[in-house]
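Undergrad: So, here's a batch of structures to check.
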Structure 1
Amino acid sequence: MMRNRTIWIADAAYLMKAAPDKFDYMKLKQELEQINNAQIDDSFYLNSTYPNGSEQQESFHAWLKSAPPKGPKMRVKLYTMKTMRARCPDCGCEFDREVQKGVDVGIATLIVKLAAQNRYSRLILSAGDGDFEDAIAFAKENMHKEIWIAGFDGTISADLQSYSDRVIWLENAWEKIKK
């Protein structure tokens, strides 16, 4: 039997939008480890970025990859932003807007792939999108994995909550994780 292993998958866009203000990934990981009563064995940060990211953004991603005590030691997976043509429903004017491309598929693939490889016994997922329901259901029902969701009140779909073994409401830890 495999020793208990925990992985954390963070949907960066979700966390950025759902959090009430800026937070620290290192503090967040430490808080999740405290709640988990064990270290997180692997952690993943998934986000989209512009093709020519800023120096500040590249520095942040390098920090995320750094091992403690310098950084939270996360595997950074970046996807390129896509330009989408849209039309205003009120005036009919067309405009371009940047949208994420591939992040949700990347997260769902990681959940399923790592479960099938038996790389974790517990998944902590920081995401709120109900689109992850099938991946979570597979990991839980077919691979017998424990699922924890870590997010903010009012931002986690009921579909994800229904499959979770535990929901960690991050606003309860805000004082410990905020910048």
Structure 2
Amino acid sequence: MTEPRIPLASPHGNPGELQALLDTLSRRGRPPLNIFLALANHPDLLRDFLPLGSRLLLTGTLPGRDRELVILRTAWLCGCEYEWGQHQRLAAREGLSEAEIAGVTDPSAGHWSRHDGALLQAAGELVGEHTVGEASWKILSETYDDAALVEFTVLVGNYAMLAGLLNAAKVPRDAGVPGFPSS
């Protein structure tokens, strides 16, 4: 494990507004996740980021299973073990099997439904080319309305952005969170 390039904020003893914000991000007596402690180096950005992140993760229109497939694929393609570890747990809670989670690393090898295959393909296209190909878009638009298509693209962009921060700043995974599967 390498040292973080940006120190993580302390979970306690920060100036008033920042500490209040971090306290809201604490989970059952545990400190906030390292991603939030890294973002706390820019308190205004952390405060402004939380509504979008919460919308996408907690109250979005995409089914939870779809959301987690997209996040895992984005994390894999961006080489972000932090996101992968956090979201493989969430993916399991959303009903993805261990085989499906592992299959996100090579979607061509899996037995995905037409929709799931298009979802993984489109996420890869967005990460790699910053657009979605016609075939993937057509399949997704059979299931998703315009709002869901917008949310899908923003979801991939959001997690690619976070992967950039987490990877560049070398934010360590939280205690007990696994990394990528061993090959």
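Undergrad: One of 1, 2 was used to calculate percent of Cα pairs over 11 Å apart, for residues 119-158 alone, giving 64; which?
TA: 1
Undergrad: To which of 1, 2 does the computed value -9000 (helix-only ellipticity at 222 nm (-39500 (n - 2.57) for each DSSP H run of 4 or more, over all residues; to 500)) belong?
TA: Matching structure: 1.
Undergrad: Of the structures 1, 2, report the one carrying the highest value of relative contact order in percent (Cα under 8 Å, 6 or more apart).
TA: 2
Rule-based calculations on the coordinates, nothing more; no lab input. All values derive from a computational prediction rather than experimental measurement.
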